[in-house]
Structure P
Amino acid sequence: MIDYQPEDYSNYRIQRAKDTIQEVEIHIANKFWNTAVNRMYYACFYAVGALLIKHKVTTSSHSGTRQKFGQLFVKTGKVDRSLAKHYSNIFEKRHKGDYNDFYDYDEETTLHLLPLSQLFIEKNEELVNG
């Protein structure tokens, strides 16, 4: 049995975030707007998970992950509030796109979210590696 260390998990999740954000471009090229928003959220979620694991913090839900991220990294100034708002925003958009009937995103909205998601992942990766 392999004995994984917290660093192994955080590195895995950062890589998963980076791979997932690359998937988004395929969904955008195929005009799958809701799927692209969903994958952007999950890429950001994986990046936050990497950061929490690095700091030995565990959560059991998406809401718990958001709460701990805010408490430990936003309120302390390690992550800019405007960037943190993107995480909350993309969470809400993913939820609406996945669960609400007749809720479809468009190209403009989706393309606006992509660079913010990429920046969010980069910032989390810096904190994981820092």
Structure Q
Amino acid sequence: MGFWIFMTISAFLVPVIMIIFGIVLVKNPPKSINGVYGYRTRMSKKSQETWDFAQNYCGKLWKRIGIIMLPVSILLMVPVMGKSENTIGIWGGVVEILQCIILIGAIIPVEIELKKQFDKDGNRIK
């Protein structure tokens, strides 16, 4: 049971991190374009306006996804409660890999929205 609790807590990490960083990106985004902190892609760094837009959009998206993933993570870990450590470890690992794919996959809708809102040089489309 102890290993199941450990893996269930581990499965909470990605959703909780997404929620926390989502809130931070919306409420306290990095003020200027940088290579260290924030949503950083080639398109988001085209101009200050694209940078600000990307931080806000990604923050809201991560927060929403994290809130959805949190209870789903609990539900996904319930079927392996009481199973062998090997089964719990493999199942928990798969859950965490899927969470990471979703975390990284959030880049796609942000980039699509940036391309809808801005031209290739980072100027807002009117």
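Quick note: the coordinates plus some simple rules give every number you see, no bench work behind them. A quick note: this is a predicted structure, and the numbers were derived from the prediction, not measured. Cβ atoms are built from the backbone, for glycine too; each structure is taken alone.
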Which of P, Q yields 16.1 [mean count of other Cβ atoms within 10 Å over residues 3-10, calculated]: Q
Source structure (of P, Q) for Cα Rg over 2.2 N^0.38 Å, computed value 1.05: P
Top of P, Q by distance in nm of label points 7 Å out along Cα→Cβ at positions 43 and 107, largest first: P
Read-out Kirkwood radius over Cα pairs in Å, for residues 35-82 alone, computed value 11.2, structure in P, Q: P
Among P, Q, which structure scores highest (criterion: mean count of other Cβ atoms within 10 Å over residues 27-34): P
